[in-house]
1. Figure out for me which of the structures 1, 2 the number 59, 42, 41 belongs to, where Cα extents along the principal axes in Å was derived from the coordinates.
2. Looking just at mean count of other Cβ atoms within 10 Å over residues 121-128, which of the labels 1, 2 belongs to the structure with the highest value?
3. Please state which of the structures 1, 2 yields -10000 when helix-only ellipticity at 222 nm (-39500 (n - 2.57) for each DSSP H run of 4 or more, over all residues; to 500) is computed from it.
4. Taking mean projected area of the Cα convex hull in nm², for residues 81-216 alone as the criterion, which structure among 1, 2 has the greatest value?
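Throughout, read-outs are computed from the coordinates displayed, never taken from laboratory work. The model shown is predicted, which means the values in this text are computed figures rather than measured ones. Cβ atoms are built from the backbone, for glycine too; each structure is taken alone.
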Structure 1
Amino acid sequence: MRSSNTFAYVGDLAPSGALSISSFLVHLAAVALLLAGIAVTWKIQAANEPFPGRFVALGRTFFAVPFAVFGIQHFTAASEVVNAVPRWMPERMFWVYFVGIALIAATLSIITSVKSDWAAPLLGLMLFLFVLMIHLPGLLRHPDNRFVWAAGFRDLALSGGALSLAGTLFTKSRPPLARPLLVIGRWFFAIPIVFFGAEHFPHPDFAPGVPLEQTMPAWIPMHAAWAYLTGGLLVTFGLGTFVKSRARLAAIGLGITYLILVICIYIPMDVVHPSIEISGELDYVADTLVVGGAALLVAAALPLSDSRSTRTPGDGQRPLPIA
């Protein structure tokens with residue numbers, strides 16, 4: 001996974017302009033995993049849920065599949081990814097491949113529910129370690145760089161999504177651990193979202209969602225409208241996630257917002273210029289989809305009723321049945 005849009009790019013297009021074999025295969029794998037995950041959720045994991053519950057249940061797939069894309073990048077662009085590994089760590093290239101395998105394994109585990117009660121908390125811990133070991137030192141060196149802040153907050157939000165999933169899975173098997181994970185996961189997620197939303201107003205020419213260096217292509221109309229609307233929704237829903245009685249609806253709103261951005265902005269960008277580079281078009285599709293998936297995981301971890309209820313997602317009100 002990229003730390004920010006700072007790595008060089010080895011092109012994904014063949015000399016004739018056709019999509020390269022490697023890029024085609026990565027796109028094919030991503031689409032196949034996404035469709036398989038949606039089918040498993042729709043037909044098995046949430047088969048008895050009404051439509052809203054099924055949509056929330058898709059958060060697991062939307063969250064998990066992008067990590068396979070990030071994991072593959074650890075092999076296709078290892079010489080670039082290694083630049084994000086702290087220089088004081090020994091055998092830096094080993095950690096590139098190790099994390100790549102871990103991300104792909106987490107994808108498969110979360111989609112299939114095989115050992116996902118191990119994969120979710122470990123993924124959340126790993127992402128939080130990225131914040132401490134990679135992004136925090138970067139912030140100390142470049143405190144005025146908004147992209148460094150955005151990259152660090154992105155990984156914190158994703159850690160929150162993974163911890164929210166872990167808390168949901170632990171409600172029956174490990175109840176003492178479930179509640180703190182659910183609370184920490186929601187806060188880890190909500191704080192970055194408010195920051196993301198606020199960043200859209202002074203920088204309307206940049207692509208919406210996760211405020212990194214990608215600018216809006218000229219062929220997409222109404223740049224400012226996309227930026228201001230997205231920023232307003234993220235701030236509103238992000239703040240709503242702190243309000244217990246409105247947190248579930250706010251998190252679902254965030255999931256819908258990010259899914260709309262994937263469909264209307266990032267997939268068209270990838271169709272026009274398909275790329276598997278770090279900070280390429282497919283990377284931005286994955287980045288935006290994974291945050292939307294994290295929002296739905298936060299929603300799935302919250303009870304259906306309001307804050308007056310004392311029941312937890314594991315007490316028969318769990319929006320997402322876990323195998």
Structure 2
Amino acid sequence: MKRLSVVVLFLFALAIVAGCGSVAPTPTATPAPSPTAAASFPITITDPAGRTVTVKSLPQRVISLSPSNTEMLFAVGAGDQVVGVTQFCNYPPEATTRQQIGGYSAKTINIEKIVSLKPDLVVAESGIHNDVIQALQPLGITVVALKARTFDDAYSSMELLGRLTGHPDKAAQTIAAMKARVKAVTDKVATIPQDKRPTVFWEIWDEPLMTAGPGAFAGQIVQMAGGINIFADVTTDYPQVSAEEVIKRNPAVIMGPDSHGDKLTIDQIAGRPGWGKLAAITNKRVYLINGDESSRVGPRLADALEATARALYPDLFK
């Protein structure tokens with residue numbers, strides 16, 4: 001029951017967002033906003049959710065309503081300004097020292113706690129946090145709602161957060177570093193002929209059996225790392241699929257998040273009816289990728305991409 005509740009939360013979050021051997025970026029000292037940062041305010045933007053928002057002055061107290069937003073805020077240099085996060089914000093480690101305002105879904109977020117922290121900026125996610133936004137707006141609390149589904153969205157979200165928190169230069173550096181890492185992977189796999197690329201089944205969950213479509217971050221990562229997603233033809237991000245269809249498509253590789261690792265062992269998969277003869281099982285090609293890195297918007301998507309590429313092409317990515 002506990003595993004099911006974890007995956008329901010995980011999938012709900014991914015549906016709305018629709019985030020080396022997985023080496024995380026080394027935490028660095030958080031730079032203070034530049035002396036000229038305050039001069040650039042007020043800033044009026046149309047946020048990714050289509051809302052017109054004015055940030056009147058350089059935010060000193062920022063609250064994040066999602067792990068993705070928290071990771072991006074710290075990555076662009078605004079960590080010292082973050083005063084509130086969710087209970088799921090576990091990266092970077094400093095994030096766990098901040099006040100918790102509840103869980104990730106709107107119904108678990110404590111509006112009173114948010115108000116008590118006196119934020120001058122709340123960073124939410126479009127869709128899942130609409131009720132929270134509506135509750136905060138009459139109170140005069142500035143809320144920016146992000147919405148990301150692609151790597152390019154991750155770049156634009158970090159650029160926006162860097163501007164809104166007074167760290168545009170740090171944001172630009174972070175984005176450039178992430179793009180360089182992504183390009184290093186995609187340039188290498190670009191030389192691999194299509195008929196030499198392994199087919200991949202990415203398992204999100206086993207009961208019901210769910211996978212990552214081409215629009216999900218995991219699906220994008222598989223493709224960018226030089227794999228062929230066996231369910232690239234689906235139109236939803238996290239569809240339910242049949243075991244019979246997986247067997248029919250016979251993936252050369254099976255991958256999934258490490259949070260699902262107890263079900264993604266060679267022995268466990270081989271024990272499923274009809275799965276023992278899959279190419280991925282006979283060749284022992286089952287790999288786990290950090291679930292947070294492969295599902296959260298932010299610079300650690302590059303870590304997930306590198307880890308996936310290394311699993312698919314160990315000789316190419318040593």
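1. Details: 1: 59, 42, 41; 2: 62, 42, 32.
Going through each structure in turn, the value belongs to 1.
2. Values: 1: 20.4; 2: 23.1.
By mean count of other Cβ atoms within 10 Å over residues 121-128, the leading structure of 1, 2 is 2.
3. For helix-only ellipticity at 222 nm (-39500 (n - 2.57) for each DSSP H run of 4 or more, over all residues; to 500), the value -10000 is produced by structure 2.
4. For this comparison of mean projected area of the Cα convex hull in nm², for residues 81-216 alone, the top structure is 2.
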